[in-house]
1. Comparing mean projected area of the Cα convex hull in nm² across 1, 2, which structure shows the greatest value?
2. Looking at mean count of other Cβ atoms within 10 Å over residues 109-116, point out which structure of 1, 2 has the largest value.
3. Of structures 1, 2, which gives -16500 when helix-only ellipticity at 222 nm (-39500 (n - 2.57) for each DSSP H run of 4 or more, over all residues; to 500) is computed from the coordinates?
4. Determine which structure produced the value 14.8 for mean count of other Cβ atoms within 10 Å over residues 93-100, calculated from the coordinates; the candidates are 1, 2.
5. Taking 21.0 as the value of mean count of other Cβ atoms within 10 Å over residues 189-196 derived from one of the structures shown (1, 2), identify that structure.
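Bear in mind these aren't lab numbers, they're just calculated from the coordinates by the rules spelled out. What you see is a predicted model, and the numbers here were worked out from it, not measured in a lab. Cβ atoms are built from the backbone, for glycine too; each structure is taken alone.
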Structure 1
Amino acid sequence: MTFKAKSIMIGLVLVTLSGVAIYLLSAPKENASKTKTSQTTRESKEETRESTVTTQTTEKKTPSVDEQLNEMVKEMSVDQKIGQLFLARVPEQQALEDIETFQLGGYLLFGRDMESQTKQSLKQRIDDFQQASQTPFMVASDEEGGTVTRISTNSKIVPTKFQAPQTLYKKGGMSAVLADTKKKADIFKELGIHTGLFPVADVSVDPESFIYDRTIGLDAKGTSDYVVDVVEELTKDKIGSTLKHFPGYGDNRDSHTEIVRDTRSLEDIESNSYPPFKKGIEAGADSILVSHNIVDAIDSEVPASISSKIHDVLRDELDFKGVIMTDDMDMAGLADFINQEKAALAALKSGNDLILSSSYRTQIPVVKNAVQTGEYSENQLDESVLRVLTWKHKLGIIKLEE
């Protein structure tokens, strides 16, 4: 074989071996590429799953306010629930201890609570009430103006006494009344007071009647306009409003001192007393206070404050969904009619959500026993507690996730 032929054969062998080498070298690279691609795909799928889980978690909806409030009620003990239904007069002894012991819903300030106080000391005392309470606490003060004012009886707290709405109206019309309402709201906020138990929705044009000086002194239409304006101003200022004294005092005597019987016809009550309450409800009133008068045309058997028929009018006829409260349980119009220990239970069973009382220490055990025996249903108890908590949330006392 010639040298040239040998060279050709050697070249062919080398080319062949080179091809095999190239193949052998390239094959693993393809497998690695496939493996890498597969691994990348798995990682991508895993990241997608993680992303989906994160997105689902992020998109989880916050419970509504109603759902959160209902959950609060469910988590409360019976003792906590019952306590929320008492807006108590501040006791002269053990005020902080009683908040903890009876789980009270709030305190109602009276004139004696202003004595020897400065603005700063009263503010601190109210803060102490709040700190002592497990559930956010409501503080109220009866501030109609004129003959019914608490904080402005002390010039160290409010330099000038709040005037009666009627006096303000005669001086400067509704603009003067609303300026006064705004002033009260600003002082309440500074002190930590949440509601003032006004406006008075009673209609009276007779200067000789008991309630006249506390009213705006106008007819049903004028009183309705007054109530709407004040409720709207208080709502704007985030201060609670309370219409009183349902179903309307009329020109009757004073139930602070005696049992009072209202003998007016139903037609008279519906046409002259209901309108301001109707308009106030439509304007967004938070609460309605029920009188202790016995109203013959609706329920001649018991005072309005413990009459289920009276409360049915508010719920069913006037479609009121807010808090219904009693007038002060110590007033003779009720206290001379029913034993105080039983009075709170009777008021709750008839449809009240909030009891204004000084006798809560003896009344609360009676209510608890009634819940345990089924005389006062826990469903009704829960409904009232929910209304009170809803009001507290509206006033900013209870903070929720929104």
Structure 2
Amino acid sequence: MTKVSPRADAPYGVLGRTLGHSYTPRIYPMLADIEYVRFEREPEEVDAFLRGDEWSGVNVTIPYKRTVVPYLDELTACAKRLGNVNTIVRLPDGRLRGGNTDYFGFKTLVESTGVDVTGKRALVLGGSGGAGTTCMTVLEDLGCEPIAVGRSGAVTYDDLDAYAAVHLIVNATPVGMYPACPDSPVDLTRFKGLEAVVDIVYNPARTGLMLQAEELGVPSAGGLLMLVAQAAEAVRAYTGDEVARERILEVTSALSQAEQNIALIGMPGSGKTRVGQALARLLDREHVDLDDAFRERIGMSCAEFITIQGEEAFRTRETQVLSEVAKRSGLVISCGGGVVTRDENYPLLHQNSRIVMLNRPIGELSRKGRPITARDGVEKLAAERMPRYRAWADIVIDSRENAEATARALLPSLA
């Protein structure tokens, strides 16, 4: 391949086909103050891109991790061993070196569970794919016995009953990734000896697999830490600078907080809409009122729908609207007061939100335009719902003298 030196101002970035979901352009400036951009290229454009001078170094993602290999002048020992590349560094003489930083990222993720995998057995879902082979190699190096599971091959999803005693399950497939969330690749109740679940998907924060692990009391870890850790290793490859583990954890936490929604729940009339609007202004986020989203999608207000079709039909449609809204990232969501009446709504919120309960005295609740409150009475609703609000909430905030004051009082708990 012809040696090309990058332009002096050429940035670092990520090469892939569709990158709208990628968090990486935010990670590198946080880790090392590196300019980082998305390079979205179709397959027929990859050749010209790799031969061009518009980049200094790139991460490589789906579907090009193996495509790029013939263009490289050399591979790191790790990339040779794994047979795929996710990082390309342009050397001073213009040669291209391919590396794999996912190894370090996944190793960091497994270690974060606190589970010693030495001598344990693990199922790696998608273990024969690009990401899966990396996971398999890391687990082998940690003294674990990994078993690749696929739609075809030696072990398929139809064979899993024979592996009910495994200690670890790793999801190396895209199942459960936004927007197809909270889907899950397997039912964890089949596995009686689980000690940990690791899912390399990072959006949403809690995948369907992780939500079920939480229900079962099994430790789990999502892919955001892996993403940040592999980026830190890429920074070292690009610049020679080491990123401290503490900084990796700090960036992971900050990114998680920024990307998760803030969902407000509480009694009807507790001020969720106004507090949500004020909080969105303070945090420079988009605000979504679930009642407004319902009106936009269904074509009538919640009160009108309940009057015409009844509460049960309304709750079904409300859950459908919630499933569309809550899977997004970085929002402030003001939920309807009755969202807690359906158990299935909790995982929809919990998958990618920090849930905040607004606690307002019953005597101060607004009753105007609320058909269910008018029918049942606020005291009855409070008796039914308050335990659920508290059980669902990650944070409880007492209402202040106005919405702005309540929103400001909430900020320290969100930091």
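1. Working: 1: 34.4; 2: 22.7.
Answer by largest value of mean projected area of the Cα convex hull in nm²: 1.
2. Checked 1, 2; max of mean count of other Cβ atoms within 10 Å over residues 109-116 sits with 2.
3. On the way: 1: -16500; 2: -12000.
It must be structure 1, since only it matches.
4. Working: 1: 14.8; 2: 19.5.
Only structure 1 yields this read-out.
5. Numbers: 1: 21.0; 2: 15.8.
Comparing all candidates, it corresponds to 1.
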